[in-house]
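J.: The data blocks that follow each hold one structure.
Each value in this text was obtained by applying a stated rule to the coordinates, not by laboratory testing. This one's a predicted model, so the numbers in the text were calculated from it and none came from an experiment. Cβ atoms are built from the backbone, for glycine too; each structure is taken alone.
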Structure 1
Amino acid sequence: MNGHPKPHSSASAGDKLVIFDTTLRDGEQSPGAAMAIRQKIAIAEQLDALNVDVIEAGFAASSDGDHDAIKEISRQVKGSVICSLARANERDIERAANALSGARRSRIHTFIATSALHMEKKLRMTPEEVSLRARTAVRFARKFTDDVEFSTEDGSRSDPDFLCRVIEGVIDEGATTINFPDTVGYAMPAEFAEGLRKLRERIPNSDKAVWSVHCHNDLGLAVANSLEAVRHGGARQIECTINGLGERAGNASLEEVVMAVKTRRDLFGLDVGVNTAHLLAASRAVSEATGFSVPPNKAVVGANAFAHASGIHQDGILKARETYEIMRPEDVGWDKGALVLGKLSGRNAFRHRVQELGMHFRDDEMLSAAFARFKRLADTKPEITDDDLRDIAFGVAESRTFSA
């Protein structure tokens with residue numbers, strides 16, 4: 001395979017936040033979200049257009065279908081690094097290497113659980129056996145690629161002393177990215193970031209790897225934990241998915257992570273290479289492929305993300321969009337924000353929309369009469385349509401002078 005792939009960016013490593021998308025692997029673990037190979041290829045191409053740094057295209061050893069999808073994605077997608085997950089054993093790693101063989105830039109992501117609970121109840125292995133398995137796996141993976149990521153599954157519930165020993169060992173064996181997961185969404189933001197910071201301080205060779213986080217949303221904190229780990233823990237890679245898709249309650253949402261770092265550059269000071277104008281298209285592609293609809297109030301890509309119903313807000317938006325919008329709709333793929341006319345709307349928004357439809361009131365008296373009809377109608381239905389506005393305007397025109 002190729003030498004160590006560098007995620008595309010002109011920024012230095014310290015100024016760059018690597019976006020690792022796992023929609024096609026962890027996202028597909030959402031019950032009911034399984035995708036056909038052609039759908040996975042289409043989403044991978046969308047992710048490549050989005051310019052994500054790493055695409056975790058699947059888990060090659062999990063099924064022939066996943067192996068073949070990774071192989072085809074590796075052949076077709078040439079911008080992003082293509083990655084396969086692999087358990088810490090030779091069979092999984094060889095299967096991943098085979099699937100990735102056609103990739104221009106590839107990564108093997110190997111993992112093993114490190115919490116006492118998982119080691120005893122699931123793996124039935126001693127800590128010494130787990131530590132040895134981790135080192136052996138990374139050493140074996142390095143035979144196929146210089147870009148090896150190692151994850152400590154259930155890391156946020158693992159003993160810090162044991163984590164230090166395991167991570168120092170795998171870095172010695174050549175792991176270039178260390179991923180610290182909150183596998184079951186248990187951690188709180190400050191606690192999670194502090195745990196990561198202490199690991200980086202205590203491990204002598206921690207500077208030899210990029211530190212990553214992979215957070216689940218069981219308590220609704222996946223994005224918060226990820227961002228806190230970047231800002232205060234020293235993480236420089238976030239593992240995330242389109243629409244926050246993923247096991248159980250999902251993963252950190254890629255669109256929210258990216259736009260938070262871009263919008264609050266004053267806090268993060270990091271470069272993100274994602275082409276955000278493609279975020280909405282990627283969200284819709286994943287929604288269509290999985291059948292999982294996007295809630296209208298979903299940040300960034302939900303139908304209401306840039307919709308304004310309050311009259312006070314609508315008036316502010318018409319005067320200066322930045323009064324109530326911290327991002328430009330166009331920057332994430334929307335044409336523009338929407339003023340949703342209803343019972344909370346004011347005169348300014350009503351007049352603005354009527355004028356957009358090509359109709360103009362001659363004086364304030366006509367506007368007041370039309371607005372009164374609008375408010376009466378708005379009390380009877382949740383949203384006023386353009387046809388309703390036309391009926392109101394022409395109704396007023398029957399008895400008053402009105403120009404259209």
Structure 2
Amino acid sequence: MVNSKETFLPILIGTDLNTYTMAISFHEEYGIKPVVVGRAPLPFTEGSTIISEFYYTDRIDDEEFFVGYLKELAKKYHSKYENLLLIGTNDEYVTFIINNAEALSTTFKFSNIDKEWVPQLFLKKNFYQLCARYGLNAPLTFYYSCLSEEPFDEEVPFPLVVKPSNGIQYYENPFEGMQKVYLIENYEELHNVINKIKASGYQDELIIQDYIPGEDTAMWDSVYYGNRNGKPQLVSLGQVVLQEPTTTGVGNYTALIVRDKKKESHKIIMDKLAHFMNQIGYKGFANFDLKYDERDGKFKVFEVNIRQGRSSYYLTQCGYNIAKIIVDDVIYHKEKEFDYVGGENLFAVIPKAVIKNYTKDPLIKEEVKDLISRGKYNSPIFYKADKGLKRRIFMTLRQTNYFRKYKNNPLKD
């Protein structure tokens with residue numbers, strides 16, 4: 001029988017924190033050091049000793065070239081490994097795998113949704129229509145096409161939020177003052193933001209959405225996995241404690257408390273999300289962003305990412321190793337009963353002191369202190385088995401910098 005370490009090799013596309021947490025998960029569970037392929041080095045992964053080899057190409061956006069590049073790379077490993085497991089770690093790379101599934105499937109194993117579902121889930125207008133069809137609540141939403149020559153003139157409530165429907169196209173057209181999300185107080189601000197985005201070259205739709213009040217702790221995260229046959233395998237729920245304190249980083253969670261199904265409202269939203277994904281036969285990992293609306297007592301879904309998120313490593317910390325979930329399904333074809341993720345855990349990518357100092361909700365702050373005092377604080381930033389000194393030094397400096405970032409937070413008011 002072939003040794004399990006030689007049965008498969010993970011090949012991760014990407015070089016960011018999401019890539020690193022996936023690499024940790026493989027190393028923790030199997031002692032395997034994945035191969036990483038990316039556009040350029042990033043400090044999250046560069047110099048890591050739990051990654052066997054790095055490959056970089058600046059032609060990663062050329063799909064025809066990149067398919068050939070990966071298949072050529074695979075020849076180096078096929079003699080030693082029965083299966084090459086291909087995993088994308090951001091929207092762009094996951095979409096690449098999905099779009100080229102037929103060509104890649106002769107060489108690699110992977111689990112992702114079918115191509116026709118990408119625009120239905122990735123483009124927010126389509127996604128919100130699906131939410132309405134399958135019983136998920138979303139914020140009150142309006143749409144504006146940046147190809148329109150007419151100004152936006154619908155009657156809307158203020159404050160509101162503006163964001164792109166097509167994130168990939170949006171970030172391909174950078175401009176001064178670019179933000180991930182814009183908080184708008186009046187029509188003058190709304191028209192100014194729309195005109196800036198149109199001038200950048202972005203041509204898809206904008207989402208103009210009711211602003212749901214609440215601090216970071218009103219934000220919630222859910223991770224879902226559907227097996228290769230589209231059957232639900234697990235769902236999680238986490239309450240955000242803090243998010244990145246920058247206009248471009250907002251929406252990236254830096255601290256999160258894992259919740260479980262014991263509270264009725266938690267189980268209800270977990271079941272709703274799983275039902276939604278089951279109805280569309282979703283395959284692979286997905287990551288939902290939600291916010292709890294105290295005005296009507298409902299969870300509102302903002303978006304779903306067609307991949308695991310950078311904070312999804314909290315599943316591994318709770319005993320649901322994200323690498324093992326994929327391997328059991330894609331490599332070993334194990335059938336599993338649907339499960340709810342649970343466990344006491346404070347996931348964080350920032351120092352303990354920052355969490356204690358900048359968590360505003362007094363009840364959550366006390367819970368944070370309690371979890372830390374009982375050793376329930378877990379961070380993937382410093383993995384003990386990773387002996388990369390250069391990486392560790394950079395990450396230490398980056399952690400220290402978070403004190404300054406939160407102190408000077410432009411979003412705090």
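J.: Quick one: Cα extents along the principal axes in Å came out at 88, 42, 41 when computed from one of 1, 2, so which one is it?
T.: Computed on structure 1.
J.: Continuing with the same structure: Suppose FRET efficiency 1/(1 + (r/R0)^6) of positions 92 and 276 (r between Cβ atoms, R0 = 41 Å, to 0.05) works out to 0.95; of 1, 2, which structure was it derived from?
T.: Derived from 2, not from the others.
J.: When relative contact order in percent (Cα under 8 Å, 6 or more apart) is compared over structures 1, 2, which one is greatest?
T.: Evaluating relative contact order in percent (Cα under 8 Å, 6 or more apart) on every structure, the highest lands on 2.
J.: Determine which structure produced the value -12500 for helix-only ellipticity at 222 nm (-39500 (n - 2.57) for each DSSP H run of 4 or more, over all residues; to 500), calculated from the coordinates; the candidates are 1, 2.
T.: It was calculated from structure 1.
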